[in-house]
Structure I
Amino acid sequence: MEFLLEWAGWLEASTLGMQMRGSAWLYPVVNVLHLLGLVMLLGSMLLLDLRLLGLAREFDLPALSARLTPVAIGGLLILLVSGFCQFVADGAPLAASPLMQVKVLLIVLGVGNALCFRYWWSSRLGTWDERPSVLGRLQALASLLIWFAVMVLGRLLAYF
């Protein structure tokens with residue numbers, strides 16, 4: 001933990017950290033990009049996970065997944081880059097925050113859950129409605145809960 005706090009302090013003192021804190025426009029632009037990434041990721045995941053749970057069966061699941069997955073991946077990439085930039089602005093206090101630590105853990109769990117889902121179930125999406133997987137549906141529910149918790153923790157960081 002000591003190394004993490006030192007690294008976060010170093011990032012905070014870096015040129016990027018100083019620019020993120022000192023620029024009148026950089027942090028707000030990065031914050032808007034972070035919100036864009038959040039909408040892209042959570043919007044896509046919400047629609048896909050609800051479909052996996054059995055809602056909106058009029059939408060073809062493989063086609064929906066093919067359309068929404070790239071949007072979710074793009075949103076996640078935007079979130080990771082913009083989130084790193086926001087972290088750099090206030091690294092040491094954020095690294096010590098239990099909220100931030102749980103948020104990072106949940107992000108890792110969310111990405112891991114998505115990768116496991118892709119590995120186990122992506123080839124079976126065409127027959128999902130005839131033979132839905134209980135484990136796959138639990139993963140979709142877990143995805144919804146994990147990403148919602150990440151969003152809530154991210155907002156709470158601004159207040160604690």
Structure II
Amino acid sequence: MPHTRELIDKVTGHYGANREALLPILQEIQRNEQYLSDEAMVEVAKTLDISSADVYGKATFYSFLDTIPRGKYVIRVCKTIVCDMHNKNKIIETIENLLKIKVGETTLNRKFSLLYTNCLGWCHKGPAMLINDDVYTELTPEKVRDIIREYKNKP
């Protein structure tokens with residue numbers, strides 16, 4: 001918790017300690033800790049003088065904020081009808097086979113998590129996926145294998 005407290009102090013020093021700063025504060029905590037723990041959300045609530053329910057509500061509303069631990073690399077695959085029409089299911093199947101996990105799961109070594117997400121804004125180049133902040137479009141099973149191989153080789 002000391003690490004979280006220091007991070008919250010640093011982030012509120014930058015964004016301010018008011019309700020308007022809640023989303024960037026939560027994003028920064030997640031960037032540093034890979035998810036928003038209950039303890040972190042309570043500390044943020046105390047620091048901003050708002051209810052824990054308000055913080056939890058914001059944290060669970062946005063699909064890019066996680067309240068459960070995720071892998072170092074979070075793979076988010078677009079689940080829109082357009083990506084469906086561009087064989088998104090083959091992309092999901094390829095990732096699941098490569099990582100030996102299903103959508104919603106995290107690898108045992110906590111390196112990868114696989115999730116669906118709403119539109120990524122790349123419908124014209126579907127199917128699309130996001131790995132942390134990196135966008136990948138016009139995916140094929142072959143492209144996905146190459147991308148995942150690169151991430152597997154990262155420390």
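Here are the numbers:
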| read-out | value |
| --- | --- |
| Test item: Rg and Dmax of the Cα atoms in Å calculated as 17.9, 56, pick one of I, II | I |
| Among I, II, structure where distance in nm of label points 7 Å out along Cα→Cβ at positions 6 and 38 as derived comes to 3.4 | I |
| Highest-scoring label, criterion being mean count of other Cβ atoms within 10 Å over residues 22-29, among I, II | II |
| Per distance in nm of label points 7 Å out along Cα→Cβ at positions 46 and 134, the highest-valued of structures I, II | II |
| Structures I, II, by relative contact order in percent (Cα under 8 Å, 6 or more apart): label with the highest value | I |
| Value -27500, calculated as helix-only ellipticity at 222 nm (-39500 (n - 2.57) for each DSSP H run of 4 or more, over all residues; to 500), assigned to which of I, II | I |
| At a computed 3.2 (distance in nm of label points 7 Å out along Cα→Cβ at positions 14 and 86), which of I, II | II |
| Which of I, II leads on distance in nm of label points 7 Å out along Cα→Cβ at positions 78 and 126, largest value | I |
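Quick note: the coordinates plus some simple rules give every number you see, no bench work behind them. Please read these numbers as outputs of a predicted model, since none were measured by experiment. Cβ atoms are built from the backbone, for glycine too; each structure is taken alone.
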